[in-house]
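The structures considered in this document are given below.
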Structure P
């Protein structure tokens, strides 16, 4: 599903170059669950943004499901995200003027699926928000908004799900419920999951844990034990 070779990204600062990622090599199999952990500033979120085509590296290559991201223009990257990727951020990124149903249906409507409303309603039922589908984001709790965001990310059955600290803005109890649902839905869909987290217990739910430090891959642990 993912093939990364010699991935490098740096930013120019007054003090000199800040190297964010330093020659990352990584393969992720179809259907695998991978956690990316490490201290703040280690490059975790940057790596996820590169996988989503939202940042561009200065060196190296990324292939997603056989597609070289470097060969895609802005429209091609947008099509890739629409058709193959689901992305869940720490901030919910819902459209405030749309209901929960409207938010979840939006990617399907952009792709011109005639059954967008039906599929969106079914997905909201799966995340336990069937009775809240006509509510707007400001009328929902943080946990409910994140469940809408997860429904939005999974409604088009992506082959790759990227999640960046999905419980970061939630209390512990709500976050635990949301992460449980995320793993259940991802397992049911059979998609590949790449999860950025600071929570080691959540990371151990994944089949492999990748540890970054100062932009370098310092450890990769396979067959992590369930939490």
Structure Q
């Protein structure tokens, strides 16, 4: 019985990683679609998000079944409840990629205001955080998870920088307002992906150490006693 439970937990880990990999890919694909203003690629993102939605339902079912049938305690209980939250965060990452794809569709046929430099940088930073948070989850690595939480500031700063630059475009030429607003929305969605990666990292600390660091940024760099 115990071996069966361990296998189920391992299968849960694998399912979460598969879902995380799809979510990561979707974010990068959405920014590539923006760079090329490729509506066909955007359509692929809409379709692939439905796969992520189904994966969420499958993982939810796995977790609820484990909670009901195995009645886990302590760390195993934290793992399963944490997986439920991480699963929801990954589904929301997919939603943000879909939002970016929506901006691609609305911008199609219009020239971009400027070469995309900061937005791809934001995407790379946010996706790296997401990938490393999932890796920390697999290894139950609270120390790495804490460091990931502290990297969210860099993404926030880029988001602020992009916002200020695009506001300047809109003030100087009102004809750019529609296009600038779409890019502001794109940056906002990428900033939210980084927030979700931070949520996952915070959940890793809780799973590994039974310690809640959400809303307590000052604790993110403290080691447990």
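With Cα Rg over 2.2 N^0.38 Å, for residues 36-123 alone computed per structure, which member of P, Q shows the largest figure? Please report the intermediate quantities before stating the final value.
Numbers: P: 1.29; Q: 1.52.
Between P, Q, the highest calculated value is found for Q.
If you work out mean count of other Cβ atoms within 10 Å over residues 28-35 for P, Q, which one comes out largest?
Q
So helix-only ellipticity at 222 nm (-39500 (n - 2.57) for each DSSP H run of 4 or more, over all residues; to 500), computed for just one structure, reads -10000; which one of P, Q is that? Kindly include the intermediate steps, with their values, before the conclusion.
Working: P: -10000; Q: -29500.
Value -10000 for helix-only ellipticity at 222 nm (-39500 (n - 2.57) for each DSSP H run of 4 or more, over all residues; to 500) corresponds to P out of P, Q.
Figure out for me which of the structures P, Q the number 4.0 belongs to, where mean projected area of the Cα convex hull in nm², for residues 92-139 alone was derived from the coordinates.
Label of the originating structure: Q.
Rule-based calculations on the coordinates, nothing more; no lab input. All values derive from a computational prediction rather than experimental measurement. Cβ atoms are built from the backbone, for glycine too; each structure is taken alone.
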